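Enquirer: Alright, structures below, take your time with them.
Throughout, read-outs are computed from the coordinates displayed, never taken from laboratory work. Treat the numbers as computed from the prediction; the structure is a model and nothing was measured. Cβ atoms are built from the backbone, for glycine too; each structure is taken alone.
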Structure 1
Amino acid sequence: MDNIITIIIVSIVGIAVGFLIAKLLERNNASQLVKSAKKNAATILKEAKTEAESIKKDKILQAKEKFIELKSEHEKVILSRDKKISDIEKRIRDKESQVSNELSKSKKLNAEMEAKQKDYDEKLAYLEKKQSEVDKLHRGQIEQLEVISSLSAEDAKAQLIENLREEAKTDAMAYIQSSIEEAKMTAQQEAKKIVINTIQRIGTEEAVENCVSVFNLESDDVKGRIIGREGRNIRAIEAATGVEIIVDDTPEAIILSCFDSVRREIARLSLHKLVTDGRIHPARIEEIVKKTTKQIEEEIIEVGKRTVIDLGIHGLQPELIKAVGRMKYRSSYGQNLLQHSREVAKLCGVMASELGLNAKLAKRAGLLHDIGKVPETETEVPHAILGMQWAEKYGEKPEVCNAIGAHHDEIEMTNLLSPIVQVCDAISGARPGARRQVLDSYIQRLKDLEDIAFGFNGVNKAYAIQAGRELRVMVESEKVSDEKAAQLSFEISQKIQTDMTYPGQVKITVIRETRAVNIAK
């Protein structure tokens with residue numbers, strides 16, 4: 001038991017001794033670590049100071065370089081500014097010297113002008129003195145001439161003027177006679193030139209009006225509603241508008257027939273409103289026709305105003321403007337009357353300008369020349385005379401009234417506007433395609449021209465172009481050579497001259513074309 005206790009005590013003492021030894025070793029290691037850390041810190045501080053000194057030196061060098069750079073730039077700016085200032089000072093000095101030179105020159109000029117003015121005054125005084133002497137001598141000579149000729153100065157002057165008048169009259173008569181003869185020789189040529197130039201510069205589209213209008217329907221069921229029970233609706237429409245309504249087997253359409261296009265337009269618009277509304281009975285028909293008639297009258301006035309504005313005509317009376325508007329719904333031989341009158345007005349303006357006359361007055365006469373064709377009531381007075389009476393009634397100038405009344409030779413022409421209106425009216429009505437009766441003969445003439453060309457051997461195609469003024473002929477290159485083409489053109493022209501009657505001249509152009517065609521495969 002004692003041994004066990006001894007062993008336990010010894011082991012406890014050994015453990016305590018071991019623990020003390022371990023503590024001593026830890027203290028030694030800690031002191032060594034502290035010494036090592038102090039040594040490392042000193043080394044790091046030394047290196048940091050060295051690096052800081054190096055960085056400080058680099059920054060100082062960079063700052064010095066930046067300062068030098070900024071200083072050089074500043075010096076450059078100062079030098080540039082100094083140079084500009086010196087240039088400005090130089091220019092100012094130059095201007096000052098120039099101004100001083102100009103001042104010295106002006107002083108010299110003033111001195112010279114004063115000298116010249118003084119010399120001029122002296123010469124003027126001398127001339128006045130001489131003039132008085134000349135006048136005195138002239139009066140003396142006149143007195144001597146009066147004594148010698150036994151005539152006073154006034155009598156001699158009258159006798160001299162009479163002699164000069166007789167000589168001038170003789171010379172003037174000779175000049176007038178020669179001018180008249182020259183005018184007779186060139187008048188026809190100049191007139192043709194003016195007319196051709198006017199026709200070339202003015203032209204309108206073809207306008208053809210008919211005496212019937214077709215009113216399209218959505219379905220044939222509407223025809224029965226238009227006719228009405230026992231035909232009362234269609235009779236009411238015909239009575240209110242004065243237009244004959246033809247209902248036949250034409251699908252989805254009825255025909256409105258009337259020579260008066262205003263009535264026809266009123267009937268068409270009225271039918272359109274009635275069919276759209278769906279209520280078709282006599283009372284409604286009368287109401288719609290009245291409203292449509294008022295609408296058409298307003299449109300007529302608007303058309304008249306727009307026409308006179310377009311043509312630059314001012315101061316036209318309202319009744320004449322209304323007559324101009326009504327011309328939109330009239331036609332003459334298939335040619336719309338308003339388009340015809342506008343065309344005549346433009347032609348008159350151009351022709352009057354070419355002749356040196358009043359173009360505005362000529363346009364006015366040209367526009368109004370056919371207003372007698374649109375009376376609101378039927379009359380047997382010729383339209384030219386009726387138009388002249390209207391123009392006189394509403395205060396138009398005598399030249400315009402005479403031009404309206406004389407454009408069909410009902411009265412005598414009294415001014416130069418009258419023949420201009422007559423000629424322009426004929427030009428507008430007679431141009432190809434303007435009127436239906438001329439259109440038929442015009443188309444036939446074009447066909448005859450082409451038929452004559454086809455009558456020659458080798459002709460492939462022929463076209464009459466330029467309103468029949470040119471015939472273009474295509475020939476087959478195998479049958480017609482280049483020499484034969486020229487001969488063919490001559491032969492066709494001779495054939496046309498002998499077989500046809502035509503206005504002006506016809507140009508025949510023969511075209512021969514050779515083509516070489518191959519195919520690459």
Structure 2
Amino acid sequence: MPPKKAQHEASVELLTNNDTINLALDTIKIGKQALVFVGNKRSAEKTAEDISYKIKESEVSPSLKEACSDVEKTVLNALSNPTRQCERLAFCVKKGIAFHHAGLTATQREAIEDGFRAGHIKIICCTPTLAAGVDLPAFRAIIKDLKRYSTAGWGGMQYIPVLEYLQMAGRAGRPKYDTCGEAICLAPTTADKEEIVEKYLHGEPEDIFSKLAVEPVLRTYLLSLIATNFIRNQAEIMEFFAQTFWAFQFKDMNKLERIINKMLRLLESFGFITVAGAENAGFVSADDLDEGRLHATLVGKRVAELYIDPLTAHHIITCLKHVPTKGATPFALLQMVSNTLEMRPLLKVKTKEFNEISEKLALHESDLLMTEPSVYEPDYDDFLNSVKTALFMHEWIDEKDDEYLLETFDVRPGESRTKIDCADWLLYTAEEFARLMQMQPVIREVVKLRYRLKYGVREELIPLLKLQGIGRVRARKIYNNGIKDIGDVKRADVTQLAQLLGKAVALDVKKQVGDDIIRNMVPEHKRKGQISLLHYEK
């Protein structure tokens with residue numbers, strides 16, 4: 001019996017009992033491409049795999065296999081040791097299918113997007129992050145999940161905003177690639193269908209609100225305006241903000257002024273600004289601020305230059321003041337930068353992990369540079385999440401690989417690299433503040449930690465990482481074979497290095513330490529059967 005067809009204006013063969021898979025297979029059949037939007041990373045991976053399993057090897061043309069092979073290699077070689085996620089993605093790519101989310105490395109995401117633009121990748125199962133500002137040749141935008149878990153209101157699964165739907169639907173039929181496109185929403189029931197039509201097809205997009213209303217943004221911009229002498233007193237501040245979209249929306253200028261005054265007092269209490277004529281006045285009234293000249297302090301100017309939230313800067317400076325004479329441990333510094341707004345979203349402590357994370361915290365409790373909040377305080381959950389995030393990075397600098405981090409902390413390579421990059425930036429700000437505070441021992445500790453964080457290594461490998469072409473894997477390999485610093489590299493037999501690193505890398509490393517083997521090579525007198533370095537292959 002031939003397969004039934006869906007009773008829609010555009011008929012789709014019901015090859016399976018899964019509408020998403022049917023639409024994806026139909027898209028391939030008509031020679032088009034599609035983006036399948038799902039709610040989370042796990043769903044993106046599973047949906048891509050489910051579609052791939054329905055495509056037989058014999059159905060993939062030799063030309064498509066060849067075209068996808070480069071993408072497959074890039075996906076597998078993006079990390080020194082491919083993870084299970086890399087292997088799953090490579091399996092999908094062989095069939096012209098892929099998944100895309102923040103858990104992939106930048107190299108993997110770029111390879112998938114380029115493969116899709118070239119027409120080799122036919123279906124990308126992705127999270128809504130791909131909907132923002134990406135121009136891809138998708139004929140269809142298949143929106144599988146229109147609901148997302150939310151803690152707002154009554155909580156539970158709630159419909160996404162209309163603006164977000166429009167972003168996803170707008171990926172279909174881009175003018176550069178198609179004359180038309182299809183945005184398809186999947187509705188489990190007739191009632192859901194009616195609600196989707198009413199909300200997304202007939203509904204109005206939500207209002208757009210100024211980001212200046214968010215305190216971290218307001219703090220940052222206010223300090224920057226003062227540090228650059230763009231505004232000099234309260235009157236100029238109000239004149240400036242009165243022209244903003246925020247003021248247009250807010251309308252109540254008196255209340256807006258109270259908010260700004262609150263931010264100014266906060267910046268002054270942090271020591272980032274001063275008010276001329278009110279240095280010894282203690283609490284500064286609005287009148288004083290209106291008349292007084294605002295100046296950014298030396299530290300305040302550096303905070304503005306670093307473009308960091310003043311609250312985060314104050315947190316880091318306060319922590320640095322609590323560094324004991326024996327110094328700060330790597331974990332303490334990692335937890336310091338993890339407990340900031342910039343590092344969010346933090347790794348969340350699951351219910352089953354609570355006791356385990358608490359036990360690990362107890363081992364590092366005496367090292368912390370901040371006061372641990374009470375378990376009954378509302379910010380305790382965020383604090384514990386910062387501990388888990390710090391533990392993940394602490395394992396990274398202990399040379400744990402990506403597979404271990406994924407299994408232990410549920411953090412994918414792309415997410416881990418994003419967190420590590422952010423932590424490096426925050427540690428750099430800590431280094432700059434330590435310079436202003438003339439804390440030389442702390443500067444050395446932070447510089448060392450940044451180096452370890454960049455490469456994911458223990459401290460003992462740092463000397464070897466100064467050599468080009470030597471990363472965490474090669475450094476560990478030669479270190480374990482007795483070559484522990486630059487002097488050892490210089491003294492090492494080049495043939496031994498070649499066996500460990502490969503001929504090309506070994507020769508290059510020797511050249512870097514001032515021992516150009518090729519240039520200094522003399523005719524060899526080998527015994528019968530000996531292998532010359534020049535003939536040595538990796």
Structure 3
Amino acid sequence: MEVSVTYVDLIQLLVVLLGSLSLAVIFGKYLARMIIYEKRPLEKTLGRVENEFYKLIGIDKYQQMTWRQYFLALVVTNFIAACFLFGVLVFQDLLPLSPKSGLSLDLAFHTAASFVTNTDIQHYVGDKQLSIFSQMVGLTFMMFVAPATGISAAFAFIRGFIRKDFGLGNFYVDFIRVIITFLLPVAFVSAILLMVLGVPQTLESSITVQTLEGAPQTITMGPIASLESIKEFGSNGGGFFGSNSAHPFENPNGLSNIFEIILMLSIPFSFPIAYAHLLGKGRGVSILVVMITGFGILLIVGLLTQSGPAGLETRFGSFGSVLFNISSIATNTGAANSALIGMSPDAIISLLVAMFIQAIPGADGTGMMTMIVYVVLTLFIVGLMVGKTPEFMSMKINSRDIKLAVFVFLIHPAIILIPTVIAYTNGDAQQLLGSTTPMTFTQVLYEYTSSASNNGSDYLGASADTPFWNLSTALVVIVGRYVPLGLMLAIAGSFTIKDRKEVVEPIRTQGPVFTSVLLIMTFLLTVLTFFPFLIMGPFSI
């Protein structure tokens with residue numbers, strides 16, 4: 001059935017775009033200052049707070065790191081954080097605040113790997129299996145660690161293009177500054193606004209009320225607003241409840257739905273603006289236009305046929321559900337305000353393509369990094385067409401840079417398709433889903449695509465709480481996070497030692513021509529890689 005888009009829907013979309021872009025302008029300028037260590041508002045106060053943390057953990061804030069040192073510091077920090085979360089989940093029955101039985105080792109490993117990599121794919125039901133302590137101290141803490149890691153990596157990546165022989169910065173300094181002076185304040189204010197909109201915030205694990213029939217009913221509660229704010233703002237996506245943002249406590253009404261979409265889009269759209277401040281307005285605006293246009297294409301495809309009504313929340317409707325879910329998946333947040341099973345095949349195709357690309361606009365920090373990889377690949381392909389050596393911002397792109405960019409691109413389909421084949425060859429897919437149909441194939445493909453993209457949305461949910469699915473998807477989220485990050489930091493490290501000379505790029509990296517070519521190349525490379533699997537899956541439903 002065709003979708004009928006109303007004036008109310010268009011106003012909703014306009015509010016989302018204006019709201020997210022307005023925040024992006026503010027955040028983008030602030031991020032640009034952080035990248036090049038310019039003075040920020042309240043610099044003296046912020047500096048004093050940051051310096052205390054540097055002293056506490058023994059950091060020399062003036063020490064610059066090579067890309068290897070930066071990546072090692074990133075991995076070690078994430079490993080320590082993941083071990084902390086693993087311990088909380090396994091031993092939550094010994095911890096305070098409504099303790100529940102500890103998770104199995106494989107489920108705890110999967111959850112720790114998922115949350116530290118900004119994936120947040122859930123093979124558990126949070127309101128049933130996790131304590132308040134695990135949700136608030138374990139998961140919410142990790143929801144700051146994961147996006148701060150991606151944003152810090154993007155800082156280092158961008159620095160590789162703007163300064164020569166100076167290193168990529170200091171991971172620990174970037175990490176602390178991002179959490180304390182950016183994520184934490186915005187998440188705090190957002191949590192208050194969500195409370196105003198009807199999202200609960202309490203340390204009580206439940207409340208007992210009387211139903212209309214006069215019978216008592218126990219309703220699960222908790223610190224939902226604080227988790228929800230950083231869940232959306234930090235591209236996390238893991239919900240307090242099993243039904244995620246479809247639950248009325250996580251997303252009570254149309255206003256909260258719009259506000260949460262704006263939170264999801266604001267940081268990814270901020271990075272092209274920060275890029276524009278640092279490397280030229282034309283370059284940054286061109287990349288922002290590619291991201292917004294690509295997002296628009298995904299939304300149009302998702303709206304070609306009506307979603308639901310089964311599986312959709314009536315308070316959002318088809319348009320509100322599609323807009324939320326495409327915004328969530330396009331930003332690699334992974335939250336969902338409706339069941340995926342209720343989405344139309346066209347909407348599922350749109351969600352999968354968004355995860356295949358990972359850059360329109362992509363997750364906090366890593367989306368921008370991935371888009372620059374597409375820029376490098378585009379310059380290389382265009383250079384081949386015109387018989388010219390590829391250059392980018394007065395720097396030559398050598399064969400090593402191209403190989404690294406190609407590896408970043410190819411690792412993604414490899415860690416999606418190989419595990420999908422293994423799941424079918426050893427019978428685990430059939431055991432969980434029954435006979436192989438386009439729908440069940442789509443569910444398996446989606447599970448590994450979501451894992452590889454560090455996205456987190458999925459069809460399977462708690463039904464995938466088996467050793468095979470927990471371990472296989474955990475390995476995919478780890479590889480999908482750290483291998484591309486390492487390769488992209490290596491690209492940045494390569495550019496820090498290049499000579500800056502006035503050379504002509506094979507195509508000027510700004511303006512409408514570049515914007516069109518980059519957009520076409522991004523979708524074309526993705527479609528050529530994944531089209532056969534889309535035909536086998538959602539196209540055949």
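Enquirer: Which one of 1, 2, 3 has Kirkwood radius over Cα pairs in Å, for residues 66-337 alone, as calculated from the coordinates, equal to 31.4?
Expert: Computing Kirkwood radius over Cα pairs in Å, for residues 66-337 alone on every structure in 1, 2, 3 gives 31.4 only for 1.
Enquirer: Taking 0.65 as the value of FRET efficiency 1/(1 + (r/R0)^6) of positions 42 and 74 (r between Cβ atoms, R0 = 25 Å, to 0.05) derived from one of the structures shown (1, 2, 3), identify that structure.
Expert: Values: 1: 0.00; 2: 0.65; 3: 0.40.
The read-out comes from structure 2.
Enquirer: Of the structures labelled 1, 2, 3, which one yields 59 when percent of Cα pairs over 33 Å apart is computed from its coordinates? Mind dumping the intermediate values first?
Expert: Numbers: 1: 75; 2: 59; 3: 37.
Computing percent of Cα pairs over 33 Å apart on every structure in 1, 2, 3 gives 59 only for 2.
Enquirer: One of 1, 2, 3 was used to compute distance in nm of label points 7 Å out along Cα→Cβ at positions 162 and 322, and the result was 3.9. Which label is that? List each step's numbers first, then the result.
Expert: Values: 1: 6.6; 2: 4.8; 3: 3.9.
Answer by label: 3.
Enquirer: The value -25000 for helix-only ellipticity at 222 nm (-39500 (n - 2.57) for each DSSP H run of 4 or more, over all residues; to 500) was derived from one model only; which of 1, 2, 3 is it? Working shown, then result.
Expert: Numbers: 1: -25000; 2: -15000; 3: -21000.
Here the read-out was taken from 1.
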